[in-house]
Structure I
Amino acid sequence: MPVTIVVGGQFGSEGKGKVACAIAREHSGTIAVRVGGSNSGHTVIDERGKVRAFRQLPTAAILPDTTCVIAAGSYIEADVLSDEIRQTGLTPDRLVIDADAVLISERHRKQERNAGLKEKIGSTGSGTGAAVIDRVSRVGTVSFVRDDKRFSPYVGCARSFLRRQLKNERQHVIIEGTQGFGLSLLHSGHYPNVTSRDTTAAGFLSETGLGPTDVNKVVLVIRAFPIRVAGNSGPIPDEIDWDTITRESGSPHDLEERTTVTGHVRRVARFNADIVKAAIEANAPTKIVLNYRCVSRNRRLKYPND
């Protein structure tokens, strides 16, 4: 079946959003699916050269012939999603939001602040993890997208919609995973410095509601200089700094990257094969994409080999 899963092979920010959008451009009439929560920002460059960042929508939302899907395994900040729908101009015929996607509330964000997760593990504090806990606890306190009338025109069953689309063999479904294998709650080996979900291809697929036999491609995205978010975010082998990268690259201006969600300067390291080998074991990719990406202090993006 024509389903591609895009997954990160390191600690996130490998360029999954740009790769997913590039694949969508190759297939007219693509269905682009986003999973995960608002704690992960994906950037893409639109046709006017403007950098666009999405925390809820798939990056292919910028393409006019793409239909977007937010799956049942998603965690949504209502204001963030509303703003992204407004920016992209998506209409109900081009966006399906699963009725069972969970809403992140201020209570969830407060729980993460009170737990000190930003300081302890470098969490974004978006409330995604607390919303996951709320859902798993099954005590009936969680709210769903179907409860917010702003999204009523878009709400449906993502699983059934995708199944109908897959019956048309001309359709191509791209599942845009979030974060990277090194942040998997289950498989990274870096607990507690992980995210609140499994960030493997299998995990993303289960959140979407499709089955293993639907998938024919898994694209593992890695980067030449892996990053982790700022603070006490966990181990990253062969860590260096942005001054070293600037000096060794011969760049005429200072290089650095900041996280899409928090705006903090990312930690950076030299390429290390161990995490990539583990990601290959867990995801069995059919293709690997290597990105080299640096951002200057004035936020100008450079893509020498993207």
Structure II
Amino acid sequence: MPHLTTDDGVKLFYEETGSGIPIVFVHEFAGDYRSYELQMRYFGQRYRCIAYNARGYPPSDVPKDGERYSQERARDDIRAVLDALKIDKAHVVGLSMGGFAALHFGFTYPDRARSIIVAGCGYGAALDKRAQFAEEAEAAARQFEEQTMAKAAEAYGLGPTRVQFQNKDPRGWREFVAQLREHSTEGSALTMRGVQKRRPSLFDLVEQMKRMTVPALIITGDEDWPCLEPGLLMKRMIPTAALVVMPNAGHTINLEDPAAFNQHIADFIGTVDVGAWRKRDPRAMASSILGR
């Protein structure tokens, strides 16, 4: 099994396929590298594709110290993947927890990102929901510890933004939950407390968004309620961002509607790679409605 080592000594498992311009896929909390199989197959025909497991997700290491799990660490683990595989710049695709990491990577290491794709990003961002999100994150971590992931996975997979996946593709949803059951109970709880619960609100990152120079694609499902307003926020504030809202879709959009998800990304990175992606015209942000 191929592993790479981060700068704080954590071993991360990864898989890669294809050749050409690199794409790195960063998974969500309830997923792992296997969640991107449909993207690896599609993009691996034309790109060098890498998917890896975050710390806390075997066969990656599961550090026992909760302080080794954070938004900053998740961001820097993307850099560790690039460094270990001798990749100068890559397109970075992240969903949910991975979307937050991709966004922060674009803030901090713009010279290492050809583009960022931020999908399903926004849980816990609303300022009036911060306390509720922290409480629910802690409750989820305790549930994992008390029941183990093998037992808690089904309930987690039936959240209000995941039932769309179950309804569209029961077989795919069942596979998703089966893989979630295999996750480390300890790693899941540590990740929920260290990364999810403690990360900053997107609404507190507006100034970083305004300074963003990396081409960005924001993708959300129209029934992924916690991510809709944050998606609009990122579109408004990031001058290099485009926004895609996928119809009748929930949170797990890369699995729920992989053909559309892949096509949106293919169109975007194809435009970036030929140098045709443009920053937004400032005139589009005028306060008038009809213009003059």
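Bear in mind these aren't lab numbers, they're just calculated from the coordinates by the rules spelled out. Owing to the predicted nature of the structure, the values given are computational and were not obtained by experimental measurement. Cβ atoms are built from the backbone, for glycine too; each structure is taken alone.
Given that percent of Cα pairs over 21 Å apart, for residues 134-245 alone, derived from a single structure, equals 57, which label among I, II identifies that structure? The value was obtained from structure I. One of I, II was used to calculate relative contact order in percent (Cα under 8 Å, 6 or more apart), giving 25; which? So the calculation was done on I.
Largest in distance in nm of label points 7 Å out along Cα→Cβ at positions 190 and 222 among the labelled structures I, II is structure II. In this comparison of I, II, the computed figure 3.1 for distance in nm of label points 7 Å out along Cα→Cβ at positions 86 and 238 is attributed to II.
Thinking of I, II, which structure, once helix-only ellipticity at 222 nm (-39500 (n - 2.57) for each DSSP H run of 4 or more, over all residues; to 500) is computed, gives back -7500? Answer for the origin of the read-out: I. Among candidates I, II, the computation of distance in nm of label points 7 Å out along Cα→Cβ at positions 198 and 270 that gave 4.3 used structure II.
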